[in-house]
Structure P
Amino acid sequence: MSGHQHPAAPTRRERLADAISYCRERAHLRRTLRIALVVGIVLTAINQLDVIVSGDAGTATFIKCGLNFVVPFVVSNLGLLSGRPRRES
């Protein structure tokens with residue numbers, strides 16, 4: 001038997017904390033926020049601009065508009081995480 005012990009695998013909470021920390025790095029956050037801004041503006045223009053311009057926008061319209069920015073932010077962060085180098089456990 002060798003004297004080497006493998007460290008315990010990180011818990012789900014530790015992996016989540018590590019992922020959030022990685023996404024919050026300044027360079028990563030700048031990139032994902034830019035993506036969310038551009039894609040959110042395009043999606044809002046495609047899907048809601050006519051309603052906003054006509055003056056018929058209500059609360060639901062603005063919730064949808066907000067989600068047009070949240071979804072690409074989440075997706076770009078998931079892409080960032082899927083492309084990062086694996087950390088040794």
Structure Q
Amino acid sequence: MNARDYLNEARATIQDRGAEYGHPSDNMARTAALWSSYLEMPVTDYQVAMCMALVKIARSMETAKTDTYIDLVAYASIAAQLHTEENELYV
């Protein structure tokens with residue numbers, strides 16, 4: 001796959017997951033609230049997305065799977081959208 005293919009796959013993944021789990025901001029905000037409670041410190045929605053990207057980076061150190069990189073691109077895109085408050089419907 002080339003870079004454009006990864007971007008297109010990440011876009012499709014965000015749309016598919018959105019149909020299943022709702023808008024990324026809702027899901028990340030819900031996760032942030034749970035993590036904040038568990039960690040007893042504030043966690044933001046974009047931080048959740050960045051931490052999920054870090055999980056993908058950690059996994060890539062063990063094995064290079066196509067879906068790991070697609071998910072990494074998707075989480076980074078969601079984090080950017082949430083952090084810059086460009087929170088329209090997906091990509």
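Key figures
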quantity: With distance in nm of label points 7 Å out along Cα→Cβ at positions 24 and 40 derived as 3.3, matching label from P, Q; calculated: Q
quantity: Parent structure of the calculated result 2, 12, 17, 15, 12, 10, 9, 7, 5, 3, 2, 2, 1, 1, 0, 0, given that P(r) over Cα pairs in 5 Å bins from 0, in percent is the read-out and P, Q the choices; calculated: P
quantity: Among P, Q, which structure scores highest (criterion: relative contact order in percent (Cα under 8 Å, 6 or more apart)); calculated: P
quantity: Distance in nm of label points 7 Å out along Cα→Cβ at positions 8 and 64 - structure with the largest value, from P, Q; calculated: P
quantity: Parent structure of the calculated result 2.7, given that distance in nm of label points 7 Å out along Cα→Cβ at positions 16 and 32 is the read-out and P, Q the choices; calculated: Q
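We did not get these values from a lab; they are worked out from the coordinates using the rules stated. If you're wondering where the values come from, they're calculated on a predicted model, not measured in any experiment. Cβ atoms are built from the backbone, for glycine too; each structure is taken alone.
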